[in-house]
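Engineer: Below you'll find a set of structures to go through.
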Structure I
Amino acid sequence: MGLWLLGTAGAVPDAERDVVGLVVEAPGGLILVEAGSSPLHRLRRLGFDPLRLEGVFLSHGHPDHLSGLPLLLMGLWLLRRERPLWIAGPEAALARARALLELFDWGSWAGMFPVEWRPVPLRPGVPVGSVAGARLMAAPVVHSLPALGLRLELPEGSAAYSGDTEPCPAMVELARGVDVLLHEATGPYPGHTDPEVAGRVAQAAGAHRLILIHVPPGVDPAAWQAAAARVFDGIVEVGRDGMRVL
């Protein structure tokens, strides 16, 4: 049981990092957080059976966060999945996901398993579809599209995931007192956060550990880590693909 990083890059992956994504393993099954790239490949690379998936959370509607959804659903269909799969996220992200799937005429896939679309309102503290042994709740963050950050409560501890966001009070509250904060560190761009400011968010939230993710290509991990450590008293790391978080 626990939480792993499937990818740690922003929208531009490189030889070391795939686009950002997480997987939650709980007694009731798996939850995929983000569906960029090839989710089935990334799950299997870490030894997870994709048929154990119970649900998918999409933080927002940009391609690096949902473009792999058709591959995921087609693969599960070809593996003869029968039970429902829920997909949760902002309504705008779910609308884009459905439109993407329509391009592949997914309604014609004979024997396709049920998909339950679960729009998550853009307000703080909203519960998200969960599985036994894991509790998830979301809050709106500040990005160029409607976007949600996520808080996860597991037997192993608590974590918060920023998704793509500028620093904002809602993210500080969502991460209040967590064991680990997974915060994007794309750089000082609109809708994003640089590593030093991510450190300030972690410090304000009282997080115990900060892992920087959604990093740009060619980043110097030592420099990113040092920038956050200047303003955060806890442990700072730059995330690595395949890394266990909790």
Structure II
Amino acid sequence: MKNPNADIYEMLDTLSLPVAAQRFMELSKSPELCNYTAMQFIREVLEAQYTETLNKRFETNLRLSSLINKGAQVDNLKTGNGRIYNDATVQQILQFHFAENRQNVGIYGITGAGKSYFLSACCVEACRRNYRCKFVDYCDLLDELIVLNRQEDLNKYRKRIKYYARIQLLFIDDFSISRYTEEGIKILYHLLKLRDDLGTSTLFSCQYSPDEWGLKLSDEPECYGKLDGIRRRLTTGFTVLIEKA
């Protein structure tokens, strides 16, 4: 005898909801079906499909982010295990309201303090929340854009810098770790100005306080105005200082 609910199964499957379709068929044949209310039944059918969709979306976001340390966890971003955080600020950041408020996040601390881990954990959580993310090393980012800028095809450079500018959350690890000439600082200024105009948020780790950037980013006097613009744009938002206990 033909299953009277086969058409519903077919509709769910055609709508690319195979997990929900399978769960629907299982429940429709179950003797426990009469114990479900209509709302409970709908929830039971859709929940597994919803969970699978979220997991797949998270995996895709994480892969596209280029993050290496995908195992970093936000649960570890609290005072303990030899590190001290400004915990109240960290909890505010982990709510991700800064992204809607067009703000940035700076993570400061000495070498080995755990800045890169902090950024990685935030990136994992942001991917879970379905933000479009990109995790890059400071030198890799600037070196790539400098090479493209020197090529004859200027469109490639413009296309790439616009790509970085439009990323919803850009994570820059080891910011200001190397000095660059005016060419590099001009590109960095251009990128951060575009991101500021678009309202996208930048999260970065840095060994040096912003008042030291004038010497750490570049020692060329022609860069002074751009360095001031970089500092002013990047330091709008939250600051986390990680200290070793």
Structure III
Amino acid sequence: MTVPLHIAVLDDEVDITTLLANYLKSHGYRVSQLHSGRALMELMAGDPPALVLLDLGLPGEDGFSIARQLREHWHCGLVIVTGRGDSVDKVVGLEVGADDYVTKPFDLRELLARIKAVLRRLTPGDAPAAAAAAASAPAKTTLSFAGWALDTAARRLTGPHGQDVALTTGEFDLLCAFAQHPGRVLSRDFLLEQTRGREAAPFDRTIDVQVGRLRKKLETDAEDPQIIKSVRGAGYILVPPVTAA
């Protein structure tokens, strides 16, 4: 028997959480409805969900601060669902670690597709196609470069001193794309396709934001990157050689 994936919906509007809960339950998910950051933190401590839908406009609370706490202490999917559609808010949301950003009003089917896309990057699939992909996957799953080790099977990044470094699903997928194509200039369009597939939108700035976050985690000096360099007008390149083990 398949255990349904747990999704937490945090919004101060009961109508919104009820709508989303009913819709997600009808598609086989277990859903927790929450209306405050404190309630979310209590849930995370006792029954952490696989993914959180987070509204930024919570009365008396900073939604971005809640997003940062999630990223600092838990490994889960994070989709911001909010009425704040300003491009600055979207960039900040991605910078603090959101896997996706959806503005209200939203189409339920599109939101579900985005949720599924994030969950696919977080959890192994059990469909025949996923099984076939796993069977044909190369035996070597650890990609090493400049002292860093990226375990693609365990979705784990280890630093030069043996420290574990937390990555969002988007950051992990992006770093995988770089590590699998070292020494090649990769365009933003290519990287978007590799990390977001059909969910990518024209002029999407997600790649630039995530490259900036990766640099802060990988580089000695993020302002003078030596691992992931920009190629003006073309994209980005992972400079160090990569070995597989």
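Engineer: Ranked on relative contact order in percent (Cα under 8 Å, 6 or more apart), which label among I, II, III comes first with the largest value?
Structural biologist: II
Engineer: Further question: Of the structures I, II, III, report the one carrying the highest value of mean projected area of the Cα convex hull in nm².
Structural biologist: Going through I, II, III one by one, mean projected area of the Cα convex hull in nm² is largest in II.
Engineer: Separate question: Using FRET efficiency 1/(1 + (r/R0)^6) of positions 16 and 88 (r between Cβ atoms, R0 = 25 Å, to 0.05) as the calculated read-out, with 0.60 as its value, let me know the right label among I, II, III.
Structural biologist: Considering all the candidates, the number was obtained from III.
Engineer: Determine which structure produced the value -12000 for helix-only ellipticity at 222 nm (-39500 (n - 2.57) for each DSSP H run of 4 or more, over all residues; to 500), calculated from the coordinates; the candidates are I, II, III.
Structural biologist: III
Engineer: Check the numbers for distance in nm of label points 7 Å out along Cα→Cβ at positions 104 and 224 across I, II, III and tell me which is largest.
Structural biologist: Looking at the calculated values, the largest one is III.
Each reported figure results from applying straightforward, stated rules to the coordinates on display, with no laboratory input. In this text the structure is predicted, and so the values were computed from the model without any measurement. Cβ atoms are built from the backbone, for glycine too; each structure is taken alone.
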